[in-house]
Every structure is written in C-alpha cells, then in structure tokens.
Structure 1
C-alpha cells in the first residue's frame, strides 16, 4: 500500500456531527492499522461550532486547514433554533457549506443509494417494487445552476410587494465536465445514464440535453436516456430498479437525491462525495453524510454513523485510489447489518434477529469488522 501520509481535515460541525465523526475516525484508524496507511487527521470547528469558537461559520483557520489538506471529511452544519438569529448570508449552510464547495470547485456530487436486503422493511416501497435490489448513483452538478446564478436578490417592487429573483445559469463546459463524471461512473457499474432535465420548458434544459447527448458519443458502451425531472421523481417511486446512474443539474439533483435517499430506509445510511480537480492520481474531495444535524437526538448515542463511515470509504476510493481499503469498510458495514445490528432509524421490532444499538456500538462493530 501507499507510504504517503494523507492529510485530512475533519470538520464535525453541529448536532450529531461530532458523534458520527468520532465513529468515522475510529473506523479510519482501523483501516490505517490493517493496511499500513498513515492519516494525519486534524479536527477543526465549522458551522455554529465555528461561530461559537471564532465568530463565523467558516473560521479562517479552518479554511486554511482545508487548503493544506488532501481531502475534507465533513459532518453537518446548521441548528434550526439558532439559524434565524443571524443574517441568512452568515448562516452555516451558506457561509460554510456553499463557500467550501465554491472555494475548492467541488463541481461533482456523487450520492450512492443502496438498499441492503436486510433493511427491506425500512424502505417505503413494497417488496415487489424493490425488485432484486435498489442500487442507484445520483451524480449532481454542484457549483452551477440556480443556487449560484446571478442576479440573486429580494427587492421591493411596490409598497407591500416584494420580488425574489434566482437565476438558473449553465454553460457548455459546466455540463460537459459533470456529464463525463456520470458516464465514467456508469462504465464501472451497469452502463446506463439517465439524464434529468426540464427541456420542455427551460432553456437550461435544452442546452443540458444537447450537451449530454454530445458527450455520450465518447462512451458508446454506455446507454443514455433523457427524462423530465417530474417523471424522474415519479419513476423513482414506481420502479427505482430501472436506474443505474442519474445525471442531474444542481437543484434537480438536490431534490431527487433526497427522494432517492428514502429508498435506502434512512438518511443515516447515505454517504456522499463532492469532487473537485484531479492532480496526478489524487482528486480533492469533500465527503459528508446526506443527513442533517438532527439536534433532537444529539448527544444521546442514538445517531446512525453509517453514512459518515461510508463517506470515509468514498474518500479512500475517489480521492486516494485505495480501493481495497474502501472495500474493507463497505464489507464491514455489510457484516454489521447482516449480523442484526440496528440503530433506531433502521430498527424494526418485527425483526426477531435485530438488535438495537447506539452510535458508539455500531461504530465499534464496523471498526472491528474492517
């Protein structure tokens, strides 16, 4: 294995972030020992933890740490009770999360959605609709579209009448680079890309469809289909097994990836990877669980750490090319689930083989299984 020391910034954030991050680092240390790897992990505050420590959601020292690191392992930020107390542009989601995405040009978000057969009960769909298994990869463009387009403002147009403006903007290069990510991912899976747009009413959708079609010609081994976003949302519920890789622009990907996440039984099972530029054999990435801060269960040993732990596996695979180590984490999670261990979000009393455990116990089991 590599003798390189990988420098990681661990930004746990708010709510359950510190708890699940602790378990992820525990698993990473087990990987380090088994595969003779070296990880230099430095923790730093972000979100409300950053505001409390340094007066802003992304402290200067935290940002500098990220710049000096090979990858970022992120928890979650934002506290609903406190967020309204500061201007919206200073809130953690905007001032920390969106800024980090822009700062490091993290243009590609990959969210794998997999339903473990032992968790079929937690999926809202019938067994018939689950088919032989749900395994979808949502590839979302992350730095363009309506979330970043200008102008973006709220203005008064007449007494008592306000107008909010968000602008949806995409260029050919932005669409090309995310399309290449999707097609390359599909080549390693079941070789099908479903591109999501709204080409019947949006100019963005027309350009998106045209560019994706052009890019597809570079990947003759991958099948391409186009689907309107509203139909895509419906098809995810009717027949999710038809999807392999779903390619989406920013807002559509945000919505559909959360919808798809429900198919796995819990947001606590869903990791994600946000990728930037590749330098040699290494890709700078930002890895986080799909769920939020869940302040109602913070500090109670109730949170599911699997999404954070699987985000570590994505980091090892996509940023460092350590596929064996990533597979070891994936296998350890599978073993823990197969053994019947369940945090509360995926537990069912109807399953006589299931044992409800806490955050620490689930992390211990996965670390031991690496």
Structure 2
C-alpha cells in the first residue's frame, strides 16, 4: 500500500508539471509575436550546444545541495527556511578559509568546504535549538537568520577580506589551491557535481538504511506516534536541521570555489528558496533531488535563452513554479482518484488473500 501511495504521488506530480507547462505554452502563444521561435528556444535551447548543456549542469549543482538540505529538514516536518542563509554563510566561510590559510591543493578545498558546512549547520541549528528549547517558531526564526547571515557575511567580507583595489565590494582573489577543478572542457562544470552526487548517495543511505533516518521519517510522518514508540522527537528535530544546514553550507562553499575566483555576491543568491521547490518536486526523497534540480535548471536556462532570443521575458519560469507549488501542495488535487486507487488496490489484495 505504501508503494502504491508513492507511485500515485509521482503520477500526481507529473500531472502537475504537465499542466504547468501546457499553461505556460498557452501564455507564450498569446503574448508572443513569434511563438514558434520562443517555444523552440525555451524547449530546445538548453541542449542545442555544449555551452548551454554546461549552463544547465552548472545551475543544477547548487540546486542539488539546497534541495537535498531542505528535503532533510522537511522530512522531519520542520519548516526551517534558513537554507538560504546557510548557503550564503557557507560561501563566506569558504572564502575566509581560502584567503586565510595556506594549504596544499587537495586539502585546501576540503577544509574550506567542511568549514562552510559547519557554519551552515550553525545557521540552521540555532532556530532548531530555539524550537527544541523554548518551542519558538522555526519558520519565523529561520527567516530572520537568513538576513542575519547575509549582513554578517557582508560585514566580514567588507572589513576583513575586501580587495581595496577593486571597483566594487568584492573579496581579494581566492588562493588557486582552494579552487575546485573543472571536469569538462569548454564548460564550468566543476568537481562540485561529484561532491553533490556523493551527498545524494549518503543522504539516501542515511534516510533509508540507518535507525536515525528511520526515526527522522517516522517523526515526520507522525510525531505523536514516534513519541509513543520511544523516539526522542526533539533530538530528531535538532539533528535533521543540523544535517540540512551542513549540506546547504557545503553547497555554498562548493558553488563559490567551483564557479568564482573571488567572493562577489551583493545579495542572497536565492538558491535556498529554489531548494524548497526542488524538495517539493522530489517529495523529500534524496534519490529524486537530482532529477528535480535538473528539471528546474533546465527551465531556468531555457527561459534565459528565450528571453535573449525572442520577445518573451524569462518571468515565465516564475509562472511555472507558482502553478507547480500551488497544485503539489493542494492535498485535494486529484484526491478523488487517489481514493479510487487505494480502494481498488485494497480490494485486489483482499481478493488475492481470500483465494489463498
């Protein structure tokens, strides 16, 4: 029965995506003077050259990290939204370590990435601690911590690592020994892709092959039942947020060391918010996070290409995202068919049992 429910949720999510795409295509047909060209650029543009394919994969990497981070936190039914701040703080920590320490080529990025992960865990861990200790709303406190991480990070760069000779508020150039290597020539696809996939495998193993992951999933599905079963739900709440923040911080560090030669962000990059969309599409399952990240990255790059090559603006992606989120979180969407599905499967199971 559980597998049937999971299968139905994926059918439901697929229907939602199709509806969103169809609705978007209709909008393009209505507003564009050259709809055929706009549709071609939107749907085919991301794969029409190695450069564009590289752009999709490059954008996919940070989305995997933040999508996985949010999935871990949401699996415990704790709506910690500090992945954005953890991602940003992780990049700040990586920049500080890259500029402050003189380490060998392999060790330097490893230490910088681990440092980013630890700072990211701190950003999400504090709202989690406030929730466990004083039952403070993690939704409100985590939103506040995003901006706390941003302003503190900008302060650190501006007063300790800023390049005085640059014409903007950017850090000094990162030590080359701390940068991640590029994997594919003529693209900026970097070692972060491999790191992201390793984290996907580790998260799946943790969630579905360890007692801590089992406790996390049970707590997320029914915290009262988990408590009656002897699970320390407060501890689960805490370590789920710490793990999620660590992954987001690693993502920020990886993005900085793989894509940039100096820290130059003047605002929160937005990957934490995108991670929520990825987690929703993936249904909080680590194995499906890369697919959801690839889908969103494909849409983003396709929209950018369409905006440059046609008369349709790239805000069309926001339209798709909005429709997907509204329909996916709408519990009653296709609920009638789910009930019929469950009833049919239950009836079949009963008939088979009687025959035996």
If P(r) over Cα pairs in 10 Å bins from 0, in percent, for residues 285-324 alone is computed to be 30, 45, 21, 4, which of 1, 2 is the source? 2
1, 2: which one has helix-only ellipticity at 222 nm (-39500 (n - 2.57) for each DSSP H run of 4 or more, over all residues; to 500), as calculated, at -11000? 1
Which of 1, 2 yields 79, 60, 35 for Cα extents along the principal axes in Å, as computed? 2
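Taking relative contact order in percent (Cα under 8 Å, 6 or more apart) for each of 1, 2, which is largest?
Working: 1: 21; 2: 33.
Comparing 1, 2 by relative contact order in percent (Cα under 8 Å, 6 or more apart), the maximum is at 2.
We did not get these values from a lab; they are worked out from the coordinates using the rules stated. In this text, all values refer to a predicted model and were calculated from it rather than measured experimentally.
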